[in-house]
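Throughout, read-outs are computed from the coordinates displayed, never taken from laboratory work. Only a predicted model underlies this, so the values are computations on that prediction, with no experimental measurement involved. Cβ atoms are built from the backbone, for glycine too; each structure is taken alone.
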Structure P
Amino acid sequence: MMEKVTFRYAERKDVPLILEFIRGLAEHEGMPGLVIATEELLEEWLFDKQKAEVLFLEVSGAEAGFALFFSSLAAYPGRGGIYLDDLYVKPEYRGHGYGKALFKRLAQITLERGGMRIEWLCLKSNLSSIGFYEAIGGMPLNMSTTFRMENEALERLAEE
């Protein structure tokens with residue numbers, strides 16, 4: 001049974017908590033070594049540069065889940081939406097509808113802002129999440145492949 005749920009946007013003082021959620025997600029995905037974010041970097045990018053937002057889901061006043069997202073724009077339709085970079089619900093809160101409640105709030109935010117969609121990536125190996133996303137209406141896109149350029153490749157191209 002779902003307890004009382006509230007939502008709140010992260011504030012600067014929440015940076016340590018945001019990093020805790022990021023580390024929890026990385027641990028859950030079996031990739032804790034990939035987290036190189038620091039409190040200083042998160043503070044700079046989230047609050048100084050305002051490049052993304054964090055929404056907390058609270059259960060009876062305790063932070064139980066979070067979503068890190070930013071605005072996106074789709075060129076063909078000429079409208080925007082939300083790109084969801086991370087969504088995580090702590091293990092002790094799973095199976096009670098909190099993940100769905102967090103997605104529902106993101107859908108409301110998207111529509112309140114005049115957006116038309118939410119997009120995100122999911123590891124192909126994360127079958128439980130894929131099942132959850134499909135159950136709430138998410139569709140895997142098979143018409144595209146995600147590419148990434150980082151580190152040395154990014155620097156090399158920038159210097160050409």
Structure Q
Amino acid sequence: MEPEGKEIIMEENDLIVSKTDKKGWITYCNTTCSDIAEYEKGELVGVPHSIFRSRAMPRSVFKLLWERISEGHEIFAYVVNKTKNDNHYWVFAHVTPSRDPEGNITGYHSNRRKPFDDSLAAIKPLYAALLAEEQRHGNRKEGLAASTMLLTKVLEQKGVDYDEFVLSI
């Protein structure tokens with residue numbers, strides 16, 4: 001499945017920053033975030049971060065991302081997002097849990113940069129295969145499970161875990 005609309009290309013020095021609560025509702029975003037996503041800054045605080053979810057982003061990758069961060073781990077991931085005007089943009093995201101003084105997770109912090117073209121050339125075919133697997137099944141739950149299994153199989157064939165794979169491309 002192709003991403004929405006035209007592609008918006010980030011500049012080399014762009015840094016998208018957002019913070020959410022534990023449920024993924026945006027509590028902060030910088031101007032770069034709102035500008036690239038074609039929103040007014042005030043439109044984003046208080047809404048689910050999934051407002052950026054592109055139909056071209058495999059659910060299995062989001063599942064992995066949420067599992068990792070909710071367990072207290074950081075994660076790096078390539079993500080295609082959609083804009084308010086139904087365009088899209090690719091990012092290389094670094095997502096970390098935010099913690100209170102006792103170490104409890106209170107939310108999540110994401111920094112996103114422009115991905116390298118070579119990295120996107122490697123990730124786009126994988127995401128297309130994961131999406132095709134999701135769509136091949138009759139219901140969303142089965143599709144997600146099948147896509148997750150395919151992602152696991154690809155990583156096993158490469159002999160790496162997800163972090164090693166993402167950081168190697």
Structure R
Amino acid sequence: MKQYLPYVFILMAVMSWGAYVPTIHHGQLGFGEPKGPLRAFLFVGLAYFLVAVCVPGLLILGKAEPAVFPMKGMSVSTMAGVLGALGALGVILALRTGGKPIYVAPLVFAGAPIMNVIVTMIWDRPHRAPAMPFYLGILMAAVGAALVLRYKPA
């Protein structure tokens with residue numbers, strides 16, 4: 001069972017992030033006219049605080065991990081948080097400037113894995129070059145994003 005746990009959490013991320021763009025779009029619409037993309041993002045930040053500060057804080061207080069905070073871990077993790085928030089802000093601004101959830105999300109979620117591969121391979125160079133099907137998968141993600149953009153619904 002333990003070997004399946006990463007896949008449970010991957011599914012959690014896929015379902016959450018996959019529902020994020022249409023949900024935040026309807027959150028913006030929920031503010032009426034004028035739409036409220038920045039106000040909606042404010043509440044995304046509140047939710048991040050509740051989920052990403054309160055929950056781990058309580059778990060650390062409960063001794064799930066030691067309450068030790070080295071500078072490298074804090075600084076790199078803070079940068080990761082900034083990158084995550086900038087990504088969410090990018091989605092907000094894409095929707096605010098006329099993007100539709102039906103193609104904003106597929107472009108973001110096809111492009112993000114490609115960027116992930118580039119950053120990961122620079123940061124954690126593989127010992128051996130990945131096999132050709134790996135690169136084919138990246139190419140297919142790029143082609144998929146291009147097809148979404150080319151044939152997006154009117």
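From P, Q, R, which structure was helix-only ellipticity at 222 nm (-39500 (n - 2.57) for each DSSP H run of 4 or more, over all residues; to 500) = -11500 calculated on?
Among P, Q, R, the structure yielding -11500 for helix-only ellipticity at 222 nm (-39500 (n - 2.57) for each DSSP H run of 4 or more, over all residues; to 500) is Q.
Going by Kirkwood radius over Cα pairs in Å, which of structures P, Q, R comes out largest?
R
Suppose mean count of other Cβ atoms within 10 Å over residues 33-40 works out to 10.2; of P, Q, R, which structure was it derived from?
Values: P: 10.2; Q: 18.0; R: 14.6.
Considering all the candidates, the number was obtained from P.
One of P, Q, R was used to compute Rg and Dmax of the Cα atoms in Å, for residues 73-120 alone, and the answer was 13.7, 41. Which one was it? Present the calculation step by step, with values, prior to reporting the outcome.
Numbers: P: 12.8, 41; Q: 13.7, 41; R: 12.5, 38.
The read-out was computed on structure Q.
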